[in-house]
Structure I
């Protein structure tokens, strides 16, 4: 099976469907270490592997200006035609199966590229939230944005396995 296609079972028959291409648009540079290893592990498990784009504004700016500048960087890195999922505490909470179903619906409508935006310490700028096709929350707890990368990539991998009918996910 080539990188551009994935297989799923329908009635016991393998059906070839276009693969979803994931892009992680993340504010900040992740240094080597356990969180980097977690990110790389799940990015590589995805088929095709996720593209990770790190964005950084180095100038010391007030929080509101920093969020706005980071939003410009995120939107500037957004692949043409991609669906955008913004991670924000005010977003909807989905189960792993909900995520898989949303991704499959987009894929089946011809949107095979999904970009997920993770803000920095100040969160995402309003422009990203407004542009997003969906706003997702990982729950009421506060998570470090570098840890969120690995958590999100694992959930994307889990969704891919759900769609493939693989037993990785258990309910």
Structure II
């Protein structure tokens, strides 16, 4: 018995093994459909459902691909449309932007190095570092200048006195 009971046409072995006696054209069993469920932003899964259930789920699901989305009083889409419409209606004048002129009271890098060199010769390494920190706090030098001078002072301080005298000329 390899033929359909209703139309008499050939039927594949797979349908016979599954217990069907009619071919797919003559069958009265409703074809399954699928609905994609997204419990989170990603990672959706497929849920097998009947065709009528799929149509109903698509009509109430915002993420559905059918183009028809849920519309209701509490719907995000409805709220967004109303918000954008209200935004277009309101003609609130924009705030004027005032530009603040910044005065540049900073001293040059060479002047800051000269100050650091004098303090280093007179009072030593730690006083020179404190002096450079003070210039930075008073916004007389930038953070980049401060770090360059601190690095140079630390490098000089890591040598002995004889080498320090030679290196201070190059600072």
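Comparing distance in nm of label points 7 Å out along Cα→Cβ at positions 97 and 113 across structures I, II, which is largest?
Largest calculated value belongs to II.
Given a value of 0.9 for distance in nm of label points 7 Å out along Cα→Cβ at positions 89 and 137, calculated from one of I, II, which structure does it belong to?
Value 0.9 for distance in nm of label points 7 Å out along Cα→Cβ at positions 89 and 137 corresponds to I out of I, II.
Can you spot which of I, II the value -15000 was calculated from, given it is helix-only ellipticity at 222 nm (-39500 (n - 2.57) for each DSSP H run of 4 or more, over all residues; to 500)?
Among I, II, the structure yielding -15000 for helix-only ellipticity at 222 nm (-39500 (n - 2.57) for each DSSP H run of 4 or more, over all residues; to 500) is II.
Using percent of Cα pairs over 21 Å apart as the calculated read-out, with 47 as its value, let me know the right label among I, II.
I
Where is relative contact order in percent (Cα under 8 Å, 6 or more apart) largest, in which of I, II?
Going through I, II one by one, relative contact order in percent (Cα under 8 Å, 6 or more apart) is largest in I.
Figure out for me which of the structures I, II the number -1.28, -1.39, -1.41 belongs to, where log10 I(q)/I(0) by the Debye sum over Cα atoms at q = 0.21, 0.24, 0.26 Å⁻¹, for residues 33-120 alone was derived from the coordinates.
It must be structure I, since only it matches.
Assign the value 1.6, calculated as distance in nm of label points 7 Å out along Cα→Cβ at positions 57 and 129, to the correct structure from I, II.
Going through each structure in turn, the value belongs to I.
FYI, it's all coordinate maths here, none of it is from the lab. In this text, all values refer to a predicted model and were calculated from it rather than measured experimentally. Cβ atoms are built from the backbone, for glycine too; each structure is taken alone.
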